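Read through the structures below before going on.
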Structure I
């Protein structure tokens with residue numbers, strides 16, 4: 001399924017409106033279900049065309065780099081600070097620009113990530129903009145503390161299996177050449 005710019009903007013607006021409604025009425029399952037429907041794979045794939053931002057705690061940097069490499073090998077448009085920010089570039093500006101441009105955030109989840117206030121705020125701000133956050137578990141932890149709308153994809157026991165599940169969401173295929 002292909003979406004035009006107007007369709008994409010309308011989906012983002014709908015997701016944002018529903019996200020705010022869930023914040024106001026957290027026990028309303030009908031609103032929550034309507035929001036979750038805006039996270040269907042076809043919407044995730046359309047959003048991923050604008051770019052996929054990898055967010056992680058510094059303790060998860062090697063995992064994030066491995067994930068970045070695997071996604072680039074299958075031509076996913078990935079933004080990863082350690083690769084995409086030049087040494088003489090303003091890091092904060094580059095991050096803000098990438099967050100604004102990207103349609104999907106992959107949030108690397110671990111005990112370090114749960115404890116990282118700045119990282120959690122970055123994910124919250126991304127969702128408040130009507131964008132999609134996909135949590136991926138690097139190390140076993142209580143991912144429910146992050147209150148994500150998309151169930152996490154567990155990479156902790158088997159990286160390749162987790163990657164296949166992630167690729168089904170963001171590109172519509174589980175084909176992995178890693």
Structure II
């Protein structure tokens with residue numbers, strides 16, 4: 001018994017030290033290398049604090065719409081949908097989102113709607129859109145705000161973030177920051 005008990009106690013202590021201390025410090029160090037140093041990105045807008053790293057619901061025609069959320073944009077319940085791509089309820093939800101998008105963007109063909117505008121992300125809180133998803137909404141926003149489409153496209157270009165380290169992932173646009181820029185451009 002002694003032969004098994006001492007190694008088990010040693011392994012328990014080693015794991016406790018590693019996972020409680022060293023692992024935590026390593027992850028904290030990695031987080032400090034990220035944008036905002038691992039802290040939430042916040043901005044003050046219209047008298048309230050908004051988080052730039054969490055998706056928010058925008059449904060007005062004068063704003064870029066965020067990616068749909070399976071959790072109602074609630075950060076406390078971050079999750080995706082558990083429904084598979086052949087689930088009838090899921091397909092009905094996606095079809096309803098497509099129909100809503102087409103009603104508000106009549107110049108956009110169904111085939112031209114990026115999937116991210118009608119499907120939720122894995123966390124339900126993705127604050128970014130692809131440049132294509134932003135551009136497909138530009139005509140609706142230009143008409144709604146009385147701006148030229150060139151001005152809206154220029155704002156998209158100015159608020160486009162390239163791939164991480166120039167290599168990883170697509171170019172993206174933060175929806176909140178872009179909508180704040182729209183507000184500033186129409187004041």
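Values in this text are rule-based calculations from the coordinates and carry no lab data. Source: prediction; values computed, not measured.
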(request) Determine which structure produced the value 1.36 for Cα Rg over 2.2 N^0.38 Å, calculated from the coordinates; the candidates are I, II. (result) II
(message) Suppose relative contact order in percent (Cα under 8 Å, 6 or more apart) works out to 21; of I, II, which structure was it derived from?
(response) II
(request) Identify the structure, out of I, II, from whose coordinates helix-only ellipticity at 222 nm (-39500 (n - 2.57) for each DSSP H run of 4 or more, over all residues; to 500) was calculated to give -15500. (result) I
